[in-house]
Structure P
Amino acid sequence: MMIPMGTVGASSGHVTPTDHLYLDIDIVDDKLQEILAVADGYVVQIERMPDEEGKEDYRVVFEHTCTLFSHYIHLQELDDSILSETGTISLNQNSFKRIPVESGQVIGRVGHLHSYQRIKNQSNLDWAVIDTRVTLPGFIIPDHYTGEDWKIHTVDPFDYYEEPIRSELIERSYREAEPRAGKIDFDIDGKLVGNWFLDGTEDFSGKGVVGKSKAEWDAIYGRDVGECSTKHWDEQSGQSMGLKPCNFWLGHLTFSYHHIMPSQIRISMGIFWDLEGELGPPWGVADNLPDPAEIDIESGLVKLQLVDINEYERYPEDHGDIVGTLLVQMIDDRTIKVDAFLGKSPEEVNDFSEKVRVYRR
């Protein structure tokens, strides 16, 4: 089965809607499952990511035409036909060798189950299709996604298949609403709905904090960002511009909708990603009101009653456990003030605290 695009999960770093589908693959008797090329083309990049529980992990990018690409993430083995071209790829390294492949050719395998996957005996694989001729309209400032340039061009993969394969794939999606592959772009100019970036971080990649000190990072994010840091590479010059926090997504905030049940509002806020228990995001909104697509400058100060989504998904009529209240106000079409009052009801909240944060498009 396929989990559609648009999931949000702060603990995984996907604070904004996920730009790929997840394939849940049943593993029986630990037999590995072959992963095939979706179309003719070329493998143009293979990234070996950090091993998890001693199991290898690869991201493989395919070029099908000059404008059409796809990629897999979390391949655990590369097929010998690919390895014979690349040789061994070291941890955190990339191969950019151009390797021709045919539709249906075995690229690699999954099925080395991690401890948490043995609960359901399912492996998973990320899959996306990118068409550079298409720019999604729900990203108001496309340039803010530099560094993950593919995101604004990520398309519904089902639209690229002919029948009967298209219908067979659609039937594998958990989502019954259109579009069946999910949705990731929710921005509406002048409305609350969509993605926002913490003031000072500048964009999706956190470019505004590049080269600053850890003390400056902590001040911008309003919390300890940890000791981890990574180089920020300028794509045009090919040079490092300085360090930024590895968890750059701490500055992300999104107001979107559930990836399977789009009638349910979802709020994901990166700075609270590590809250224990049921207080951490993503959150639902009691009664799914007010709709963030209808909140604008004239709405003034808005209170959103946050609920625990784990219970809410099963028992929406009972609202789930109340988590707290989010206070939001649009200052202008592309600037908002946000304050989270965890453990407090809307009746207990009337104004912003000293912890209020400013977010921008």
Structure Q
Amino acid sequence: MPPHLEAWINRIAGRLWPGTRVGRVESIRGDASGRRFWRANLDDSSGIAPRTAIVVDLGPDDLPLYARALGLLREPLTEPPFIDVQRFFKSIGIAVPELYEWSAKDRMLLVEDVGDQPLFEAALQSAASETAAALYRGAIDELLRIHCEGSRASSSECLAFSIAYDERLFRWELEHFVEFGLSKITDDDARPPMASELDRLAARLGAMPRVLSHRDYHGYNLFVQNGAVRVIDFQDALMAPAAQDLSVLLTTRDTSRVITPEIEERLLHYYLGGLARRSIELEADEFFASYRLCVLQHALKVIGRFSYLERHGRPEYTAYIPFAIVQARRALDHLNGYPEIRGALDRDSP
């Protein structure tokens, strides 16, 4: 940790928990963002401080690339989206980390440590498929709170309600598939004429009803702590089709290693049951159709995004591209009207 950041956490920890000293500080690997993370061990003889806390360097940008490219929000913001969304999620009972302190000047956060067991790894390590399914049901319980209680509590004071996962954003992500992903999955230099199919896919998704959405709700942004699911990396929350979060949760990266088609279907029905318990009725066939469209769009987006990251010095994500191709093909097995997309995926390189 750079000396000025170490000085910052010592100063903050001493003020929050008098007598506390900061011990070992360990770097934590983040995901595909500009943020940096450390776990700080806290030495406290009085017992009032937590044993550990997470230090977050927010980096130079408050908004993700898509929000900057599409001009979705005006900058500078009054506070980082993490602060805004954490406050709202906490108010509706979502199991987010506590925010101990933050500094606008230093662009630093000190937050609760939710442990080191991502949901996906916990499910992968479980010996029984029923255990994995139970863990993911816990994730869906939290997701239902975001979608239902969160949407009902809509507030103009929360940034997420002013941003829509609309046709324009869906289409922008699909263009990354064309620009960066196609050359990765096919040896054919000619780009198939799929623009009209991508337009149609984005339009169908953009026309769907929206709920409050986490947006990146996958098994490495969910942690299992003392048997409960904790939710992180929520700063990009926005309004989106309900099936978008579910497609991310159940199909992103190599989730298929634990979420079989049978478990997937049961979890989707579990989500529908959660809606019914809240007196929200969805027609099952329509819901499953929306889910497959979201799975297809998300898989194409992932292929483009991970190919883009490889070009920018992050090649480790390309290992997930074959999984995304399989998920896109599965979705297409239930959808009509996308022959050019299907043809491109069927020509993927070995």
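Since every read-out is calculated from the coordinates, none of them should be taken as a lab result. Because the structure is a prediction, the values reported are computed rather than measured. Cβ atoms are built from the backbone, for glycine too; each structure is taken alone.
Looking at mean count of other Cβ atoms within 10 Å over residues 143-150 over structures P, Q, structure Q comes out largest.
Looking across P, Q, the calculation of helix-only ellipticity at 222 nm (-39500 (n - 2.57) for each DSSP H run of 4 or more, over all residues; to 500) that yields -13500 traces back to Q.
If volume of the Cα convex hull per residue in Å³, for residues 159-230 alone is calculated from each of P, Q, which structure is the one that comes out at 133? Could you put the intermediate results ahead of the total?
Values: P: 186; Q: 133.
Only structure Q yields this read-out.
On mean count of other Cβ atoms within 10 Å over residues 87-94, which of the structures labelled P, Q is highest? Spell out each step's value before the answer.
On the way: P: 10.9; Q: 17.1.
Of structures P, Q, the maximum of mean count of other Cβ atoms within 10 Å over residues 87-94 occurs in Q.
Taking mean count of other Cβ atoms within 10 Å over residues 79-86 as the criterion, the top structure among P, Q is Q, with the largest value.
A value of 1.43 was derived for Cα Rg over 2.2 N^0.38 Å, for residues 239-302 alone; which structure in P, Q was it taken from?
On the way: P: 1.43; Q: 1.10.
That value comes from structure P.
Of structures P, Q, the largest value of distance in nm of label points 7 Å out along Cα→Cβ at positions 47 and 167 belongs to Q.
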